[in-house]
Structure 1
Amino acid sequence: MKMRRLIASVLAVLSSGTVAVVVFQTTPAAAERRGHDPLVIAHRGASAHRPEHTMLSYEAAIAMGADYIEPDLVSTKDHVLVARHENEISGTTDVASRPEFAARRAAKTIDGRPVTGWFTEDFTLAELKTLRAKERVPDLRPGNTAFDGLAEIPTFEEVVRLAQRHGVGVYPETKHPSYFDSIGLSLEEPLLDVLERHRVRKAYIQSFETANLRDLSGRTRLPLIQLITHGGAPYDWVAAGESRTYDDMVTPGGLREVARYADGIGVDTRRVIPVGADGRLQAPTTLVADAHRRRLDVHVWTVRNENSQLPADHRLGDPASPVYGRATGDVMGWLSKLLDAGVDGAFCDDPGMGRAVVARRAVGGGE
């Protein structure tokens, strides 16, 4: 496989203290992907290296070799889709420090859970564009805080245009679709509108809910992915009118039902390779084989770099070290095990690591 060049030009740190910015020149991953190589999906962009869901993060992910970039989608007050992990944005923007928006702080119930903060649906796009993104988990990724304040909240359309320019795919997730539908800001119509206007053919659409995927299955030919957690549902099952649980979905009968409206499943890694009480890996389940029998792709989430985010088998370094939890572990070895289990793609916080593992396997260097 031809190796990708990652060309970076660094703007010098100015005497005023301006943070240096790395600008990547990118080449499409699609041109280098072989046949049925597993997909490298950039989880919220290159979120191990840049604040998530920013153009900085997506640009870096493309440069590192991602096949797809993932924007989580929520709606503004004026019904424009933007990329945020949640509609509550105090953890990912500077909104809490902006006095002009102090009165927007609110308490809501989102999918059966009480949440207090600032919500995208209470802001117009123009207002959101005045905010600046920041690192969501600064204790885990202190290096990313160097980019705090440099990026806007991107619209879905801006993310699509970036992906189209560089020949990579988009992998949007509809966040809280039942909730947004209940307040008159349905996510599906503007999502399909953007994809259709830009003639996007390289895309997956994912959701933790089932009703909107069933609806989308009759409105688009793009592949749909049913997300499945390891534990409880991230939304209100009763309010959504769903009688099944995620445990039901991963049974042979449950997968047969999923295959009626979806083209694949996106599952917590522990559904494929369980982790014991000691944090160590156990024998793989039959989920991948069961899903493949139903012609469902299996994409796993999330492969992260840090020791605290890895199975105990793949942690490196001295546990007594104060930086042990955020130190990089054997993420390549962990991803290799998942690919050995037969998964068709992986969401990676560090798509460069993902690309390296896939490339090594493609040339016969896999474990």
Structure 2
Amino acid sequence: MKRFAQLILSLMGLALVATTSLTATAAKRWLGGDISMLPALQQRGAQYADIVGRSVDPYALFKQQGWNMMRVRLFVEPARANSQHRDEGVCQDLPYVIDLCRDIKRHGFKVMLDFHYSDTWADPAKQYMPQRWQGVDERTVADSVYHYTRETLLAMKSAGVVPDMIQVGNEITNGMVWPLGRVDPSTDDGWDTLLAMLHQGVKACREVCPKAKLIIHTEKAGVWPITCNYYDHMEQARLDYDIIGLSYYPMWHGTISNLGATLDSLAVRFPSKPVMIVEAAYYYLHDGRSWGGDEDFSQCPPGTIDGQRQFTHDLVAELRRHKNVTGLFWWYPEENNYGIAGARGGLNRGLFNNRNGHALPALYELRHFR
């Protein structure tokens, strides 16, 4: 009987060790989404429900599904953006972001701040210089980045919403603050100005938010030579950052297995740098035709509710295979036109159905990442 009791205690100890180990592993993974439009949509009347149609606070649903961090974008002066971009969601100035971050932290989530060093969308096709910096030259633009970054973070710190992670630029594969900071990621020429800006942005972050993890975010997840060359430049310049951030959309970046090959290569080439997929999404409603851009749907799942679910399932399974991957963030999960008077169409890549506000199955697949 004594030996049996000892065996039970031993098994309980092993179970405790296993549980602790699993908890520690889960704590290293960050799951969430860029919810930058949530306040604007709710103010306009968007109504959210769970998968069976019960009215729900989206924060509560995200928490239930294991999310633990939210991403928020910040523009310099979004009121200066053109009307089309403002209609598309360019509205996140500093007061808006501070209010949203208060809500996020009040609901128990961490915050990832995404600096768009622009008045409007900053992505591989456009990284327009903010109007307030017009007239600066290559010698002083890095100072502009430093002072803007520092002043922004001091304001957030004063408001009690210090970010836990910070992106120094958004999808900056081709540089940022064009034309001064533009680069060709396949070459070795013309990187000095971009690297000077990044060094100064990082410096401001370290001074004001020394505990925050810093992310350098690019979007050529499916093209290893470009990804490798880019982060090689970061290493050669001894840029002080913590995490490699990637975007992954299958219609632009190839198959999930192609992404997996890049992740394997990153683990070998940059073993000290964790990787996060800071943007990912796929359509639940799309007919598979290109809208005049460079989308390629030939190897994508159907643009249906189940196609989106299958994409999410397969992506999570692939990411869990890579020990260097520590984060997954859905882009614009809160997209939802249901309840908004006069709303038309939509991007249809969110995690709520624009037609009825119900949560989509893909949302429930994401929890398996943690």
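All of the numbers you see were taken from the coordinates with simple rules; none came from a lab. On a predicted model such as this, the values are computed, not experimentally measured, just so you know. Cβ atoms are built from the backbone, for glycine too; each structure is taken alone.
What to note about this one:
- Parent structure of the calculated result 2.4, given that distance in nm of label points 7 Å out along Cα→Cβ at positions 289 and 305 is the read-out and 1, 2 the choices: 2
- Origin of the derived value 22.0 (mean count of other Cβ atoms within 10 Å over residues 193-200; candidates 1, 2): 2
- Structure (1, 2) behind the derived value 11.6 of mean count of other Cβ atoms within 10 Å over residues 97-104: 1
- Identity of the structure behind 21.6 (criterion: mean count of other Cβ atoms within 10 Å over residues 217-224, calculated), options 1, 2: 2
- Source structure of the calculated read-out (mean count of other Cβ atoms within 10 Å over residues 81-88, 23.4) within 1, 2: 1.
- Test item: percent of Cα pairs over 18 Å apart, for residues 297-344 alone calculated as 31, pick one of 1, 2: 1
- Test item: Rg/Rh (Cα atoms, Kirkwood Rh) calculated as 0.95, pick one of 1, 2: 1
- Structure responsible for -12000, with helix-only ellipticity at 222 nm (-39500 (n - 2.57) for each DSSP H run of 4 or more, over all residues; to 500) calculated and labels 1, 2 on offer: 2
- Source structure (of 1, 2) for distance in nm of label points 7 Å out along Cα→Cβ at positions 49 and 265, computed value 4.6: 2
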